[in-house]
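Bear in mind these aren't lab numbers, they're just calculated from the coordinates by the rules spelled out. The model shown is predicted, which means the values in this text are computed figures rather than measured ones. Cβ atoms are built from the backbone, for glycine too; each structure is taken alone.
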Structure P
Amino acid sequence: MEATTGRSAEIRRKVGQMFMCGFMDTAPNDNILKLITDYHIGGIIYFRRNIGTAEEVYACSAALQRAADEPLLIAIDQEGGMVARIEDGVTLMPGNMALGATRNAEGVRRAAAISGAELRQLGINMNFAPCVDVNNNPANPVIGVRSYGESPELVSELGLAAAQGYQEAGVAATIKHFPGHGDTDTDSHLALPGISHGRERLQAVELLPFREIIGSGVDAVMTAHVVFRAYEEQDIPATLSHNIITGLLRDELAFEGVIVTDCLEMNAISQTIGVGAGAVQAVQAGADLILVSHTFAWQTEAIEAVVQAVLEGKIQENRIDESVQRLARLKAKRAITTAEPRPFADIAPELASHASRQVARELSEQSITLVCDEGQLPLDRNQSIYCIWPEVRTNHEVIEALHEEWTLGKALGEYYGHITETIIDVDPSEQEISRVLQESAAFEQIVAVTYNADFSAGQQRILQELVSRKPARLIVVAARNPFDYTAVSGIRTYLAAYENKPLAMQSAAKVIAGVSTAQGRLPVTVGEFPFGSGIVG
């Protein structure tokens, strides 16, 4: 009995190392401390709910490591642009599609190295980035601007540069979402998507970036909760597929690093097979690190399910040992320890330095893409401007809503004396639509910012009415997906900024005001404008 108890305790310890969990506070709470001390989890994931000041993030990371017997992987989704959990006190770099528009691989590497160095100073040693999904479906509701573009070669080049930059900084890079989430029209946070392309197409498009970056050395790969019919006839998502994780990723692509699942609480798993059963199947498939991001009850259920599966022989103990060893090698490779970090006062000057912010600014300015212009730019500084700003007010698992103080109207205010800006919801109400159409009638210079207007009937109604009125100047600026150009017909001047972040809006304002010229080129096809289009210089 004593031997059995001892084996059970050892299995619990090893299984715990295979789990990465999240929690709800800006400092370690009872739940996460229990998961560390009683369940021996090997990793933590931060979301915006965990982020206070930079010093608070630093203190939280140090406290978590202090509580652990084994060094913790502390991870975050700091992709840049629209997907960033930390914005204050660090250098927020442009997101992937903005970087794709720059065609600047060395700039991407530098950006990742800067971001990675700042994360590491805050005790974050793993980044769930870069996203190397190929954007070949404008209807995709969850990838969009998180992709570098529609070209597998461009995604490969820039994804490799980013992975190298993070790893140079001592942060484990994670390419995602294997084997590719770009050509889905369903969000796996909400349901289970499927891709029916054959293996030849998958090899040429979706798998190309993964193959190239794996071949050059990357620490981790995150799986997608997507069914790939070429590898699984049943509705088994990649995260739970032995054919994909072991057969394709391990054996065919020869990946030797850490395989981490996307969060098992996403509906594609939690509302189908379930979190506990999903964790067991993911381990059986070959995953090393199981991500359960939010709910303590689901986190403990998943750990207990895997422990029980090992004790019952449904999972061989050597399968667990393989993963624990890979995780230990990764921690040693990136020098991740429980040692006390340098005092915050020593690292504070290294965060968001003038030099790092200048790199971000240069890349942002290189990204702004003038898709078309029929002689409307720059706007007349002697006339008033009416600006429409769609505000994101609802949180999503990936894009967490944040009130942006730097709207495009405020950015234009640096160059123009008469700006009237109205703020509406990204899904505007009838009252907001009426207000915008009534107010704008008095202006001959209108700047309409869109935010995924392709998915918003209200934004489309506003745009179509403005286009039909034919004011002297109507400038449309896409502050997220560049496909908004196709939402209505008749747009004469169109800029793609790829994100609504303050830096992007400042860069767009410079182009609108004629202070700088657009330099970006489309990383995706938009309507009649092919990949590579853009009025440059």
Structure Q
Amino acid sequence: MKPLSHAHSVLNCQQARKFESKILLDADQEWQAMKLAGAGIAEAVIRDYMELFEAPEQLRVLALIGKGNNAGDALIACGALLANFPRATVHLLLSSDEGHFKPLAKRAYDQLEGRVETHILEEVSSVDEITSVLESSASDRGIDICLDGLLGVSFQPPLRAVTHMIIEAVNQFESIRLRAAVDLPSGRGDVSGDISFRAEFTYATGIAKQVLFDGLASCGRVRYIDLGFYGSEVGKAMDTVEHVLHPRVLAPLQKLREASVDKRQFGHLYIVGGSAYMPGALLMAVQAAVRSGVGLVTAFAPQSVAAILSAQVPEAMWVPWPETSNGTLNPRAMPLLLDRLDYASAVLCGPGMGRDRSTELLSQDIIKLVHLPVILDADALRQKAIEIAPKRKSDYGPLILTPHMGEFMRVAKLPEADFSVDTLMNFCRNYKVTTVLKGANTRICDGESVLYNTHGGPVLSRGGSGDLLSGLIGGMVAQENTDTQTALARGVMLHGLAAQKLARDKGQVMVNTTQLLDYLPSVLRNDLG
């Protein structure tokens, strides 16, 4: 795969060490990278904390400090937090005396002299002793943020006894609001130990490590902090299968549109979906599509609800579709779509369509007869429909699937425990499809490469989130149907960044799914880095 400016290689820990040795050629370059990493962590952790509360002026921070570069990153992050929150309190738990620190970690530690409270745990003999230190550090109001900088990519099992006890004590300690790991949760690596720091966020600095995408709950949510490594000649030459997406994929959408353009230059998306008993999913997909920047949207809706839906989204054109006795779309009305195909640039099928024999036949017909790019979502993701995908004509547009993990394993006819990147790659190659596999780290796979999107979060764990995503993806593909992978990446990235803004503003719990739409404009009006 040709390296992308908006996607950076995902490496294992051994590869990452070798890559860094080619990028950071002396101590000064390492120090500059460490300062960037620490500042990036401090900024990111406060943004993520806002999904819980506004950051208090009297922020209480606990940092777990080893002796290597991850410790240095964590220490610089502590310094940045103190600079931004002068009334903050920082407690450092050191696994060894500062005399054992590597030079850059010692340099970062010295900069905090007199500004932090230090607890050296090298001689502790029990978890209870460490718990007492934690209780003292937490005081009555608990710890706001815990930063794990004990170990890094060079970790090899087994853990030192004191490190094992620190991790065990902190994992058990309940009075911590947000737990964040620097680069990797301590105890995780290419070969992991028997215990690891239980992170809610992991801030991957410079290079995103493969272990973070292996579905390990202890890694929490992944945040990639770009340190500019991939702007170097060494970085540009990287050629790997797995990549992490950068928000810069959205940069072309931030440019001014030409003065002479009209709506027909931004594509026309057709959406086929809905049923008499489930019209809301179609409505949400259409609402998202009209926000995507696409020029035109036409929705084919069950005739019993088309008028009601059209009143709610008048920006779209609505075509009533005859129904079966079940209230689902009747496949015999397929000419309604086919006769209008000359005006479309992409077709989305599935939101709220219902699962019966009629909708299964309709999905198959769309795969066989529609020459445009086709996105299959939700109820259109049926085994028999996917089985005919390889027979789709070679001159037709791409076929795109948007399953969550359960749907993917069902159509791939595999038990969930058998999932791997190779499984996904083989599926896409064998069925000649591109898959947007929704999850904590959404994967975009065309059979040749995998792009990870790390943005979003638990605020999306509610009904309708996938319908909004399918509408955004459909709109992006309709606008840019010559580069499917980039179009999909933009839809996924917009969805994830807007979700994060919603969660930081309103929290993760007491929100409506469609509130996400109101945060889309601000995504493009911010610096994407």
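State the single structure among P, Q that was used to calculate distance in nm of label points 7 Å out along Cα→Cβ at positions 107 and 451, giving 2.5.
The structure behind it is P.
Check the numbers for Cα Rg over 2.2 N^0.38 Å across P, Q and tell me which is largest.
Q
2.4 is what came out when distance in nm of label points 7 Å out along Cα→Cβ at positions 155 and 267 was calculated for one structure; which of P, Q is it?
Values: P: 2.4; Q: 4.1.
It was calculated from structure P.
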